[in-house]
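A.B. asks: Dropping the structures in below, format is structure tokens.
Read-outs throughout are calculated quantities, based only on the coordinates presented, and are distinct from any laboratory measurement. Just so you know, these numbers come straight off a predicted model, no measurement behind them. Cβ atoms are built from the backbone, for glycine too; each structure is taken alone.
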Structure 1
Amino acid sequence: MTRAGAAARRGAAARPDRVLVIRLSALGDFVLSLGPFKAIRAHHRDAHITLLTTAPYARLGEACGYFDEIWIDSRPRLRQPRAWLELARRLRRGRFVRVYDLQTSGRTGLYFRLFGWRRRPEWSGIARGCSHPDANPERRRIHTIERQAAQLAVAGIHDVPGIDLSWAKADVSRFDLSPRFALLVPGGSAHRPEKRWPSARYEALGAWLAGQGMRPVLIGTAAERATLAAIARGCGRALDLCGQTSFEEIIELARGAAVAVGNDTGPMHLIAPAGCPCVVLYSSASNPVRAAPRGPSVAVLQSPSLADLSTAAVIAAIRPR
């Protein structure tokens with residue numbers, strides 16, 4: 001072997017293993033993967049770990065500290081062959097020795113194929129032909145956290161911690177917070193109105209909370225502005241923070257709130273593990289057994305139609321700290 005060849009071989013040996021973690025969306029699913037993220041980091045302590053995610057969650061991926069690099073997936077459509085070709089090139093250039101597919105979707109199954117059989121790394125997921133398949137027959141009937149723990153066990157990772165948000169820091173002093181306040185999260189997917197408790201019930205709940213000495217604080221996105229504004233007017237003393245809160249600020253608000261009530265929507269997954277007592281409202285449109293927020297104090301109320309869930313029933317479930 002030439003001197004140059006020996007040096008190249010030593011350099012290759014010195015490079016850390018490269019690991020890819022895939023978690024594209026949505027917010028609740030991303031938060032429920034924070035325990036697996038931490039477990040993967042601990043298992044591959046000296047590896048270079050890349051997270052492949054979508055743009056809304058890149059900041060969370062950076063802030064949690066479990067990854068060395070964040071890649072944004074543009075999620076190309078099937079009729080965009082050039083975008084798919086570029087994605088395939090990028091994945092192959094990554095020189096990954098193992099991939100943890102925590103999205104386990106049809107899309108990420110296609111990503112497995114993009115590596116080609118000669119360059120295919122070890123793969124934890126459900127892609128047909130992968131090296132570490134999650135073949136658990138109960139995977140579609142158990143909670144995401146237990147499902148992912150079982151998936152990682154097949155890949156040799158047996159210690160999966162709970163959701164740790166200690167890394168999330170934010171200054172919320174700019175908000176006009178009362179000494180005692182309650183978070184209300186009345187929004188949700190615009191195309192899933194059946195997952196929203198009626199606004200009039202949130203107004204009544206807000207008025208009750210104010211009467212108990214807890215100022216209602218409304219959390220939501222700009223797309224939910226009209227809904228939150230109407231609830232705020234009905235509550236009287238409510239503080240409307242629509243479109244003003246980052247993920248880290250929601251976590252910080254949850255640390256100080258007396259209680260939180262919200263629909264089956266992403267921010268509740270940030271609020272619950274922060275330690276805030278939560279009441280989460282579900283219709284038959286989704287299954288809390290599989291994806292309810294996890295935290296030290298989470299009460300789930302489910303009704304086939306949220307229009308039939310009374311304000312009194314929600315109030316009865318509230319256990320403020």
Structure 2
Amino acid sequence: METYRDHHPEDVNHIAAVTGKPVEMGGIRGRLEATGRGVQYALQAFFRESQAPQDAGLKGKLGDQRIIIQGFGNVGSHAARFLHKNDHAKIVGIINIDGGIYDPNGLDVPAVDEYLRRSGTLEGYPGVRFERNGNVLLEEDCDILIPAALEGVIHRDNAHKIQAKLVVEAANGPCTFEGDRILQERGITVLPDVYVNAGGVIVSYFEWVRNLSHMRFGRMERRYDQSQGQHIVTAIEMLTNQSAPDWLRDAIVRGAEEIDLVRSGLDDTMCEAFREMHEVREVESNGQVLDYRTAAYLIALRKIIRARSDLKLI
């Protein structure tokens with residue numbers, strides 16, 4: 001950003017040249033967690049569409065699923081924490097660079113995170129099964145497998161051993177072409193990386209828009225929302241002749257912070273993108289339901305074609 005500014009001092013939008021900046025340098029709150037948060041929102045969108053889990057052979061809600069996460073870096077650790085805390089999903093396995101741990105009863109994700117930060121390794125974490133070759137746990141019993149670190153971890157040699165009913169590609173290219181084909185032939189549903197790990201790019205777009213507008217999100221409407229919320233609380237108290245509890249008053253009166261709007265925008269984007277994929281895979285399949293990856297590529301190619309057509313008209 002500073003180099004661009006030095007070369008283009010006349011550009012008042014120089015701060016928008018780079019995204020992922022620290023908040024104090026024009027960055028946006030929620031960017032660090034965005035990819036992991038996007039994984040959570042992708043799964044929530046998947047389970048909101050009742051037919052999608054049924055097609056994958058999954059029973060119950062997101063909180064009923066047993067999940068293994070490969071990779072406990074920025075993406076995997078955030079996804080694990082959010083799914084554990086907000087959705088009450090059971091994280092039964094975590095695979096890191098030095099090995100993996102598995103507990104069919106579910107892991108205490110904050111405790112695992114604290115142990116890893118303190119010791120630098122998952123080895124020795126009490127009361128669980130430790131595998132030096134963590135990738136063995138990719139083949140362990142679970143409902144959802146989230147590869148969130150390395151490329152090509154599911155391939156022709158292990159794809160036939162995967163027991164998960166749903167593979168959620170939080171890493172870039174975690175399934176090789178051969179591995180993906182085997183999963184599809186076995187009827188295992190795959191949510192593609194081009195969708196699942198887009199959260200970071202989406203919030204980078206929000207940061208770019210924020211930088212171009214030279215105004216933080218919520219600046220215009222926050223005080224208005226607080227005033228409207230206060231009117232609602234006052235109306236409730238007048239109608240009931242009772243004082244509203246402090247927690248309810250705070251929830252209604254509180255105006256949205258920038259982080260609230262970022263998360264709302266990310267959630268909406270992931271939800272709409274999944275809905276579009278789900279519709280396209282059924283409508284455009286000529287009687288044969290498409291896989292989600294093909295549906296995503298079809299949508300993307302149509303957008304490119306439409307953009308090229310629009311440019312020719314200019």
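A.B. asks: Comparing distance in nm of label points 7 Å out along Cα→Cβ at positions 142 and 214 across 1, 2, which structure shows the greatest value?
C.D. replies: Details: 1: 3.3; 2: 4.8.
Greatest value across 1, 2: structure 2.
A.B. asks: Where does the value 3.1 come from, among 1, 2, when distance in nm of label points 7 Å out along Cα→Cβ at positions 118 and 134 is the thing being computed? If you can, show how the numbers build up before the last one.
C.D. replies: Numbers: 1: 3.1; 2: 1.9.
Of the options listed, only 1 reproduces it.
A.B. asks: Further, regarding this structure: Identify the structure, out of 1, 2, from whose coordinates helix-only ellipticity at 222 nm (-39500 (n - 2.57) for each DSSP H run of 4 or more, over all residues; to 500) was calculated to give -15500.
C.D. replies: Numbers: 1: -10500; 2: -15500.
Considering all the candidates, the number was obtained from 2.
A.B. asks: Hey, FRET efficiency 1/(1 + (r/R0)^6) of positions 182 and 230 (r between Cβ atoms, R0 = 25 Å, to 0.05) derived from one of 1, 2 reads 0.00; which structure?
C.D. replies: Working: 1: 0.90; 2: 0.00.
Value 0.00 for FRET efficiency 1/(1 + (r/R0)^6) of positions 182 and 230 (r between Cβ atoms, R0 = 25 Å, to 0.05) corresponds to 2 out of 1, 2.
A.B. asks: Which of 1, 2 yields 15.2 for mean count of other Cβ atoms within 10 Å over residues 22-29, as computed? Write out the running numbers ahead of the final one.
C.D. replies: Values: 1: 20.1; 2: 15.2.
Among 1, 2, the structure yielding 15.2 for mean count of other Cβ atoms within 10 Å over residues 22-29 is 2.
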